[in-house]
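Just so you know, all these numbers are worked out from the coordinates, no wet-lab data involved. The model shown is predicted, which means the values in this text are computed figures rather than measured ones. Cβ atoms are built from the backbone, for glycine too; each structure is taken alone.
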Structure I
Amino acid sequence: MRINFLLTFCLLSASLFAESPAPLNLNAGNGTERISRPNIILIFCDDLGYGDLGAYGSKKNRTPHIDKLAKEGIRFTSFYSSSPVCTPSRASLMTGCYARRVSMHEDYTGHWVLIPRSRRGLNPKEVTIAEALKTKGYATACIGKWHLGDQPDHLPTRHGFDYYFGIPYSNDMASKRRGDPPLPLVKQEAVIDQPVDQRTLTGRYTQEVVQFIEKNKDKPFFIYLPHTFPHLPLFASEKFHGKSANGRYGDTVEEIDDSTGKIMASLKRLDLDENTLVIFTSDNGSNGRNGGSNQPLFGAKGSTWEGGMRVPMIARWPGKIPQGTVCNSMTTTMDFYPTFCALAGAKLPEVKIDGKDIRSQLLGKESEKSPHESFFYYRRRQLQAVRWGDWKYHLPLERTFPNWTTSKTVRKKLRPAKLVNLKKDLKEKDDVSSEHPKVLLKMKSLVAEAIKTLGNEEIQGSEQREAKTLDSSKPLLKSE
């Protein structure tokens, strides 16, 4: 009986993960040099636009430390978040899947994103990027905004992170009308400060990151730093408040840049710089107000135009990533999962994911070749566009959630179908569908496949998996 139990346990454990790709050969000449397990730091801003960094053309915000990452590493020009809003973009990053696949595309109530006391969160059956890296001995930390559930079962500590310090949802979620509690600062699973002074958040996150690096300098580590800003409302510490040329928005961006510089300095001080992959990106585009910019893209946060979902992405890894390179291939935040697993030698989950291994793109070997045939632009529960190569097809929309109306008045305000060539028309102005009927047919076939597998509006996809929705929930409150 015991032998049978042990055999069953071993088989179940082995089936949880699938084999990861072989380590990437860095020396094509003789095939002898291979990647060792790197430390990984993923800096994930909130609502930072494509045009908000000096490396991407900003003349308003001073970002010398982040620009230095680009100068010493690689800058991606066609990198996407899977969603134009917070919760689904973070669910995709953690699972390597479109948010609709893991049913985290909206709150169970139909709200855009998870709100305080939401009963929805990641299903514990989903193996997160942190859980996968832990199988290879990584120390893991989430320091910053989580936004994948504020109930104990949904917090980072239940999804593979050894350490959590941050706010559980967006910094504007303290509505008395809705019954929200004051904005909490959480350490592990306990509220330590409420309401938190938002002026201190970026500085406190930075301090926590540096301390975690110091504590785990002798083992591989994965640090996920989802910044609170420049999401509204905007706050900066006294050192940065009112100091930028771009109002409070610029203040927050420049403090994030300073934070990045301090983290990089700590890596050098601890002699960890050479074996640490640092990535800097954003969860979606800027809202286009208060100083944010998505230039030269059209659209903003909340939309499936390029400005809503194409985001800056910079990566630096000395000796591995060629300095000052640019990658134009279509890549996504979902690709971090399989890429990090490949670099660490970790196995991928048995279930299907949408991310692709982008080591070749990251290391400057295939800067123009995308591992994705297509990319789907979902807004909440609705598929609104699809990209295939340089082509982007906007589906005809006669209704959008939550309106779900087909009145003639509203229908006129919503967009008709449109095919654009992003290589020639980054502003997405010119409909060329009549000139490219074969491309249009291909797009429609991709749309049909996405709707079949991932779903659309009320249609459940054949490959959708359930999130975890609790029977009840409580507000996060500081213990007396």
Structure II
Amino acid sequence: MPDLQGDSRIASTTNRYNIMAVDYDLVIIGSSPEGIYAATTAVYLNARVALVTQNRKGYLDKYESILSRTLSQITHLVNQTQIGQFGIYPENLFPIDDLQQAKIWAEAVSSNLAIENSLTTLAALGVDVIEGEGEFCRLPEQALIVGKRKLLSRAYLLATGSHSVMDEVEGIKEVEHFTIADVLSQTELISLPEQIAIAGCSPLTLELTQSLARLGKQIFLVVEEENILPQEDPEASMLIQAILEAEGVKILTASKVTQIKNLEGKKWLQAGKKAIATDAIIFTGNRQPNIAGLNLAGVGVKYSSGGMEVNQKLQTTNPTIYACGSVIGGYDLPHLARYEANIALKNALFLPWFKIDYRYLPWAIFTEPNVARVGMTETQARRRYGNNVYVVRQYCKGVAQAQIRGETTGFCQFLVHRNGEILGAYIIGSQAAETIGAIALAMKQKIKLNKNTVSGLLQVDFPYVDLSFSEILQQTATLFYQQKLQQSRNWRKLLNNWFNWRRNC
């Protein structure tokens, strides 16, 4: 006799697994740089992946960053020639007001990179690339609907990026104005007038402000906060502000733009108690997530105008839906988005055990000099560790490479616990963005400076190539040992006794 009860159990189990069967291990929504990166990484892990393009704003964001960096590089060279550095003068080179060449170069760079990160390349790797916009549904099972297709997956990753929106300012609908995206992505960059007022203080805003000033534009920067880098140490913020002002930028802090209007052929801004006349107005705006039409509320995902609500595992309030990049808010930085994508992938494809940890993730603003930081600020370190924190700083003028390049403005600062743990670091200098990674790696790998002061002075903590900017890291580490030695009576007494004994033997 056949085991009907056993067959029934097998059929029941089979049906249960059929109900739970899915098409994909991961569906990525958004063709932003972080979305493409996540899809590439997931498919190399042999996961079955679909990417829904949703919108193409991610490519625009990438282009904005590339054009901003290109402008910074070109205007840095222009600034050097304007002051006759190395005996080179602008009349021997190119017209410094020709922004068209900078734009052409940036477009070429963007085009070359797009080939490496294109949707065609993704498809060739095995990613199911779906052109269109998707919408979540809950019943009869959770899925993403794209046209006539229903995409069932174990997990979903929102990587749609964000876009800039303007604050409600009186007169903003009547007066012509630009956003940062307008200036960097359209022909307005070429035809900008001489006098420009810029409202906002994002990293991209500061980079553009300096570039335009170095190309001869008269810039008035209006900042709502008390200083131009409100989240950073005051000294770093003040130094960058002083550099911009020395290059001709007029800066008005603690002033919110409340009104703009046309008057007698000029555009006028009311910023705090000051009225400013200008020929063009650029607004930074605020970032808002690209989530329109996704029906996130229908699948239990909470969000606000500032971004998605996520936990430390980057899960939204629906645990099968993850999010990364500027769609969750915060700084719009590509390397930060890639780090978040990695955490989300580990949790979505395997087990949700991994948590986000920004402590060891460096970031930089590409002004000249660069501003780069990793870890705690001095205020944060003092609040947590009190007097057990050493603050050591080495200025760029003491570095041979900085002297050779004629770029001696800036410093390297370490925040070090008494036990040698590096709590944070600032570098302000022309090579800061390239150098900060070494400190971030040391912090991530729990590599401490030597708690033995004498041994520390007699070792090289950060190996470097002579006549390179990275020499500043070793110089700063040495200052920690010197400062610690000066504050230790016992060590100084012991050393004095030791050398007295040696001399008298």
I, II: which one has Rg and Dmax of the Cα atoms in Å, as calculated, at 21.8, 72? I
For 12 (relative contact order in percent (Cα under 8 Å, 6 or more apart), calculated) the corresponding structure among I, II: II
From the coordinates of one of I, II, FRET efficiency 1/(1 + (r/R0)^6) of positions 177 and 369 (r between Cβ atoms, R0 = 41 Å, to 0.05) came out at 0.20; that one is structure I
If you rank structures I, II by mean count of other Cβ atoms within 10 Å over residues 193-200, the highest one is II
Of the structures I, II, the one that -7000 was derived from, the read-out being helix-only ellipticity at 222 nm (-39500 (n - 2.57) for each DSSP H run of 4 or more, over all residues; to 500): I
